[in-house]
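The numbers here are math on the coordinates, done by the rules we state, and not lab data. All of these numbers come straight from a predicted model, not from anything done at the bench. Cβ atoms are built from the backbone, for glycine too; each structure is taken alone.
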Structure I
């Protein structure tokens, strides 16, 4: 059974955002460049799959190679921690040296966050690299593999008995009570500076991708497909691309799990205001199972996205199988549940009758160069094997 909910964005203006510019992206990338082990993750071309799906090219940004952490999230967490330490020490971000910053403090600072997995891993890793402490909260039902990974980076990890959005509230309350620094990738009234830094950190990924695409024969993207949880990554990447390329020069599709499609519902609303989704938010796409849009990045998603889509878990599972089992001549990409939703959707747009109508409406044809971001690898290795090896969550069940 295929569930595909689609909304054309009636609020599109193409207006860019001063928070997400090429100039700011250069600053964030300079910060990341001075971290040991930094190198751009691969941008993989899949020509055989592109031919099969009826487009000119498919370019996949493979974030499973990011700092050995198997996901992109560390880009935002590390930049935010760098900015916080710079502010605390009254220094410029360009003066922060991860190796020596701890020596400038009387005692380590404590950073805390709520996470579905990858963001908390990034914060824990960045805190360790900078000689600081991290306390990470995770929602009920979180994978033990994610808990173990965070603890293995030296952080304290606490699994709550509530959903993601309520876990965010708990982390914020605990931080206030203990004088800790909250490093959260969503914003609310009075808390927007740090979420902005996190989204700006994600622009490094987009800047790399455009630099890489410029040097490839396939060329720059005509279509960009982005996944959204709260919209922090999607907003940062889209904001950069709109400023760099011009929003009118490519089409953007935003995809979410149907169990937590707050961006889809916001884009489908009558007035374009944010709409929250409540409940357990159960999805295999743990990193996208967020019910409350980020108010920092929602305006850029509202102004520069072309289509919002909500899909079931089997679409992401299909994307994982496609990327992990390439056509002859293409490169395999190990993509986790949240990383593969856009590939699964691209497959639907080429093969499902309803999807084909959408593809036609946005010019997804033999001249299209499609860029997608595989934002994580097999961060839950057991479930990855269940899906890719054993065929869990088939598309037509």
Structure II
């Protein structure tokens, strides 16, 4: 196996799901685990199976192919597709019993036709998305009754649920909290108008990771756990936030990214390394070469500033990260670093890492989600 690999810590995944379940306040509230983007880079099928073992009711994907992958690997639970598909993909959605979000007349009627062709035995369930302020997909709240009625009057569809998504729930300032409360109140009002019209709304859900942890009153019939499943907090709803509240919420990173030193090369002061000669040695030193680069997800703009742990110590990646390799300044004649030693870029503490994906994200102006999902398919996943 290639020495550059992503190690997936199954016990940490189970631990996080246990923490998530402890935050669910009502026993009847269902748990949906998001396994989109290949389980946030950790492997969708493995994550899905673990989630179901730990009591998840359903799984969430973003694309039709992600749902089909789960079905082809024997996963039979409900699968919710959170993004929209094309008209040509609707038949596959129905054939594989993947529950889509719908919201406008054309989309609803197109799914009704697809369900009529490939789901003759029973009505095909869909969830109605309501846009309460995210501005991405969903009907306007004042149109929710009309959309719900269209679904229930259709020949081949049934209303399996109603949902929305909060845009600012991971913020803790007054403006964000007021906006989140507004979205929730708007959603509840829309659901109530559907009920008042004599329509059963099905599973009502609006709580993704931040709402799940920080707004128990908004958990409703189902919660959707995303980034917290994989050991990272949602924005400002983080470890420090819970410590300040006196609440325990200890998540553990599920993925580590590691490689090995394949060469150590002596460098004299004044010698440069990598493209563009952006780094020049200011002293005699040694450079370790690692077979990992931006084609693996170690992005070019991570350097300068990126560090890597080797035998419990932190060393700087120097020069431009290449497509397939990067270079590390280990100092001259370092007795603690040898060829074939493991080098860990991020992960849980028991991986040998000295930082996690959130640490890298803070330094590089992004979020942990992007770091994890950016690890490419050519990096093998090893289940630990």
Structure III
């Protein structure tokens, strides 16, 4: 921690691990909490899910509202909200009393989703973007893996209740917030004297391919994660222990392999990696829809869950290569808003369709989104699609060197 780069790397690693733990632990117990403690019925689960996603859709406006805050301060505030929301979940006794904490924690969660990438990209030069994002994802997954084991053991032994578990989640989110509070002002791994001004809202036609990737990613992703586990449980009868084992294996594999894929992203470029990732999406989704075998379905679920973070990772690397530094955070927020625009509409529509057709149809629709994305990726050319502002920025900072190498 003798240099700003070293301090920033360590602090972001602590935050990513802590948030990975907090989010995974909360997600592992919240459905049971809603059912067993609050007694929510099926429709209320749907209402809560819709309420939770609204802050993601409104993220661009929330980010614009606090544009005067530096990126570390914005992230600190978001993580503080997440800590408060998670902690107070356990103080609820009804649908209406838990709703405020769903909203508060969702604002923190969705803000962190876009600022963690923006903070990570300040740690290294452009050519190491994939490596940094892969390492961040692996750290987050390591925290999630530890959380799954902790929740499994403590609830089996009766050491934790729902209330105390939510306090634990809030405490871990608070650890992340404290770490980010001291995050230094960096750019390309080099210390900056002051935080660079951010734009309120960025919506530029030059970023249209990034927006399109985000929109398609949100549609495909939400179909799969709305119905993926449901198929394994309802159609194939997988029990809770088997589902837990599937999730543990997936998380462990991702933790080990994601940094390697991040390095591949730097080596081969986002255009190539996204092309093959979407081929893998198509195969996994078609296998899920067309092959009626529990082993094949489980393998497809694991494969899809493992590769799904690579799509936004590749899109983020592409955005960094074409956009100036000041546009990154608000543009990532715009991308996340677009993901949620499709995420709100598409699962509802496919869920309605599911009432009249087999479960295969939503997954065929999702594979269709992946096919469209495949063609979009062939249009990516980060060199020719750089904005004028990006080219000017590169010309002005051509002599800036990274404080320390990324290994």
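Looking across I, II, III, the calculation of helix-only ellipticity at 222 nm (-39500 (n - 2.57) for each DSSP H run of 4 or more, over all residues; to 500) that yields -12000 traces back to I.
Which structure, out of I, II, III, was percent of Cα pairs over 35 Å apart derived from, given a value of 35? Derived from II, not from the others. Ranked by mean count of other Cβ atoms within 10 Å over residues 86-93, structures I, II, III are topped by III, which has the highest value.
Which structure, out of I, II, III, was distance in nm of label points 7 Å out along Cα→Cβ at positions 54 and 302 derived from, given a value of 4.0?
Traced to structure III.
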